[in-house]
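Next up: the structures, one after another.
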Structure I
Amino acid sequence: MLLPVVRLKIPRHSRHPWIYRKMLQLPRGVELVAGSLVEVRDRDGGRVGEAFYHPDNTIAIRLLTSHPDEKVDSLFLRRRLSYARDLREGILRLPETTDSWRLVNAEADLLPGLVVDKYADVLLIQPFSAGWLYLMDWLVDGLRELYPASRPVVRADPGAAQKEGVSFAKLEAQYPPPDRVVISENNVRYQVDFQSGHKTGFFLDQRDSRSRVGSLARGRRVLDLFSYSGGFSLAAWRGGATAITAVDLDEKALAVAKENASLNQAGEAIRFRHQDAFMVLREVAGKGGRRDFDFIVLDPPKLARGKEEVEEALKSYRDLNRLAANALPAGGLLLSSSCSGAVSLERWRQAVRQGVAEAGRGLTVFLEAGPGADHPVAGDFPQGRYLKTLFARIE
């Protein structure tokens with residue numbers, strides 16, 4: 001199939017998968033819609049690869065291939081999916097500890113604008129580029145070939161669909177998710193709620209940090225803030241925490257968390273509170289010398305969705321960590337996390353340090369973490385890193 005050709009105005013010296021509109025010379029007399037598959041050539045006519053094209057976005061090109069002879073077709077997708085599976089199953093050996101992981105992490109797995117999460121036998125597809133409207137049948141066929149007993153489903157992010165100027169509603173109707181599915185991770189079972197859950201229904205990216213919390217929680221009293229469906233609370237319970245309080249302002253999330261506790265026969269071990277995390281921290285910190293917890297987990301939702309929200313988000317991070325430091329005894333443990341990609345790692349670190357310092361406390365960071373290894377980051381695409389987590393002791 002002959003594809004429309006889009007040329008670069010400059011030589012191609014980078015392997016970055018995004019190309020901006022200002023760098024392109026568009027074909028004349030050809031109308032290209034959002035998500036069109038095009039061939040990209042450099043200024044001298046050399047073939048760069050095949051890509052999704054968007055006529056209105058600043059990021060006009062998302063490269064799918066970078067080898068001159070590679071073509072985008074059903075076999076191409078099967079190769080990419082097999083390569084992604086090999087990392088998770090062949091190298092990381094995730095099936096030994098869980099039945100759920102991120103199978104495709106967009107640009108890092110050479111499939112830009114695409115996320116596929118495996119939840120037991122459900123393969124949840126999130127398209128972030130209009131181009132996947134046209135390749136979805138090939139993609140679903142490839143996933144079914146890898147996992148014959150699976151159920152591929154489509155759940156698009158509303159913000160991404162709006163930004164791309166397209167609707168994924170037809171695909172969502174064609175590949176609907178079940179209401180829920182039960183998954184297993186490190187000997188803990190979780191219900192994933194696809195209908196009312198945030199994002200894809202469960203935060204697979206915090207798997208490694210949940211495991212770490214479990215190993216640190218033995219004999220400790222844990223306060224799990226922004227607990228969502230109880231992931232950290234149940235990891236702490238499995239690890240041997242003596243007392244656990246899970247706090248969230250989302251009643252539906254707390255309901256699922258309670259069901260997850262019952263599913264694991266941990267219902268009596270975890271106290272659930274429907275309350276604002278800031279209010280709980282102020283209450284705990286206001287008890288003077290009394291300390292009810294010696295391990296606090298701070299894993300708030302995304303506080304900055306864009307550059308315009310960064311400063312307010314940093315203030316919230318400072319406040320949260322100041323209050324947490326006030327609430328912990330000397331030697332108490334703190335997990336502090338940020339999933340705001342718009343906030344840089346260094347500015348977030350600084351906000352944590354400032355917050356603890358404002359409490360008049362010291363901070364010893366003994367581990368910094370990111371998402372699990374099933375959320376890889378391409379060397380040519382540092383934008384793919386967003387989750388930031390530190391484990392520290394309060395002095």
Structure II
Amino acid sequence: MINIGEVAIGTPVMLSPMAGVTNPPFRQICREFGQLGAQSGNFEAPSGRTDGTYAPAGLYICEMITTRALVERIPETLNMVKPDVGDPVRSVQLYGVQPATTAAAVKILIEEDLADHIDLNFGCPVPKVTRKGGGSALPWKHDLFEEVVTAAVEASEATSKHRSHQVPVSAKFRIGIDDDHETYRDVAKIARNAGISALTLHARTTQQHYAGEADWEKIAILKECSDLPVFGNGDVFEASDAQRMMDYTGCDGVVIGRGCQGRPWIFFDIAAAQHGSTERYRPTLREVADVIVRHAQLSIEHFDDEHRALREMRKHMSWYMRGFSVGGEVRHELGLVSTLEELKQRLSKLDLDQEFPQAAQGARGRAGNPKRPHLPESWLDSHTLNEMQRAKIHEAEIGVSGG
């Protein structure tokens with residue numbers, strides 16, 4: 001069991017937010033698989049734990065929410081932070097670049113009972129974000145990073161007085177800008193001094209984006225130099241990968257991103273393995289089809305709009321079908337469905353007795369290629385903001401996905 005502040009995690013795994021992918025319906029399916037996996041092993045819930053302070057199957061973090069959108073109460077953002085049905089620990093990831101706005105967003109989440117754990121995202125490598133000083137570019141400015149994390153922790157401490165437990169704040173970040181401009185050790189120390197409760201390291205640089213191999217050695221170094229719980233992120237696609245990362249780095253838990261695309265049962269496998277079970281979920285195509293239908297039904301309930309729900313499902317179809325023999329034309333048709341009945345009909349025409357294929361395992365998602373980091377002018381000249389950079393930093397939150 002891993003403790004993040006007053007929140008205990010029974011299975012050392014987190015679902016990493018992915019915009020447009022890890023919405024409430026998908027998170028619920030991932031969490032249900034995690035719970036089943038834990039139950040297949042020697043899992044025993046500790047006594048005296050209540051909802052809000054104990055996550056038996058790990059943390060299933062809400063899609064990234066921009067602090068400005070939350071403070072401005074954008075309707076779509078408010079819908080995104082609605083607590084998941086049945087989630088014992090509501091975990092929300094915030095993206096912010098201004099201390100005051102971040103503090104205000106934290107206050108809203110706690111006062112309105114929308115979160116039991118808050119994660120701050122400093123890992124986004126997208127050029128439209130980093131060129132304005134946000135995302136994975138922000139930790140290079142130690143003064144701004146310290147201001148943001150301190151504001152978040154202080155807001156949580158002040159506002160949690162009205163709750164049964166203090167809502168812990170964790171932080172996620174990358175190794176640095178590139179190999180010559182690493183920041184992870186410095187920001188880990190700053191985060192610790194500010195009262196951050198846990199750290200997640202995506203073991204790649206901004207330059208790497210998602211290309212190449214994650215440098216697990218950096219996770220090991222972070223674990224050695226910090227007394228906070230450390231979660232590793234990068235290249236975990238199987239339960240065996242999770243165990244290898246934990247064994248190699250000594251990290252306290254793992255964070256799953258692309259590895260769950262079209263394969264929410266990876267949380268079954270990881271939970272089962274962590275609780276001593278050798279059982280692994282290897283669904284037939286019929287069982288995958290059942291998961292798809294349930295996913296669609298939950299999406300319809302969430303969006304209260306069948307056509308929108310099925311549009312949201314389309315991106316998942318090719319992920320779910322990976323490795324199975326269904327044919328290009330059928331894959332294309334599944335990517336165009338607009339009603340639940342149409343989805344069921346198209347799935348019923350497949351050879352549903354197919355066993356789970358070896359080709360469905362392994363790395364998932366688009367890795368892409370390394371990209372030259374896009375940063376504000378003179379960004380790397382100093383670890384502190386100059387007047388012009390401070391005056392413009394708010395622009396790094398404009399147009400960022402997540403609400």
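log10 I(q)/I(0) by the Debye sum over Cα atoms at q = 0.20, 0.23 Å⁻¹, for residues 249-320 alone was computed and gave -0.92, -1.07; which structure, I, II, did it come from? Walk me through the numbers on the way to the answer.
On the way: I: -1.04, -1.14; II: -0.92, -1.07.
Among I, II, the structure yielding -0.92, -1.07 for log10 I(q)/I(0) by the Debye sum over Cα atoms at q = 0.20, 0.23 Å⁻¹, for residues 249-320 alone is II.
Which structure, out of I, II, was helix-only ellipticity at 222 nm (-39500 (n - 2.57) for each DSSP H run of 4 or more, over all residues; to 500) derived from, given a value of -12000?
Values: I: -8500; II: -12000.
Among I, II, the structure yielding -12000 for helix-only ellipticity at 222 nm (-39500 (n - 2.57) for each DSSP H run of 4 or more, over all residues; to 500) is II.
Looking at volume of the Cα convex hull per residue in Å³, for residues 297-376 alone, point out which structure of I, II has the largest value.
Details: I: 96; II: 155.
The structure with the largest value is II.
The value 14.1 for mean count of other Cβ atoms within 10 Å over residues 169-176 was derived from one model only; which of I, II is it? Present the calculation step by step, with values, prior to reporting the outcome.
On the way: I: 14.1; II: 27.0.
Label of the originating structure: I.
Here's something else I'd like to know. Using the calculated result 0.95 for FRET efficiency 1/(1 + (r/R0)^6) of positions 305 and 369 (r between Cβ atoms, R0 = 41 Å, to 0.05), pick out the matching structure from I, II. Write down the numbers at each step before the final one.
Working: I: 0.95; II: 0.65.
Structure I accounts for this read-out.
Kindly point out which one of I, II the value 0.95 was derived from, the read-out being FRET efficiency 1/(1 + (r/R0)^6) of positions 145 and 209 (r between Cβ atoms, R0 = 35 Å, to 0.05). Mind showing how you got there, number by number?
Working: I: 0.60; II: 0.95.
It traces back to II.
For relative contact order in percent (Cα under 8 Å, 6 or more apart), which structure out of I, II has the highest calculated value? Walk me through the numbers before you get to the answer.
Details: I: 11; II: 21.
The maximum falls on structure II.
Say we calculate Kirkwood radius over Cα pairs in Å for every structure; which of I, II gives the highest result?
On the way: I: 22.6; II: 21.5.
Going through I, II one by one, Kirkwood radius over Cα pairs in Å is largest in I.
Read-outs: derived from the displayed coordinates by stated rules, not from any lab. Given the structure is predicted, the values throughout are model-derived calculations rather than measurements. Cβ atoms are built from the backbone, for glycine too; each structure is taken alone.
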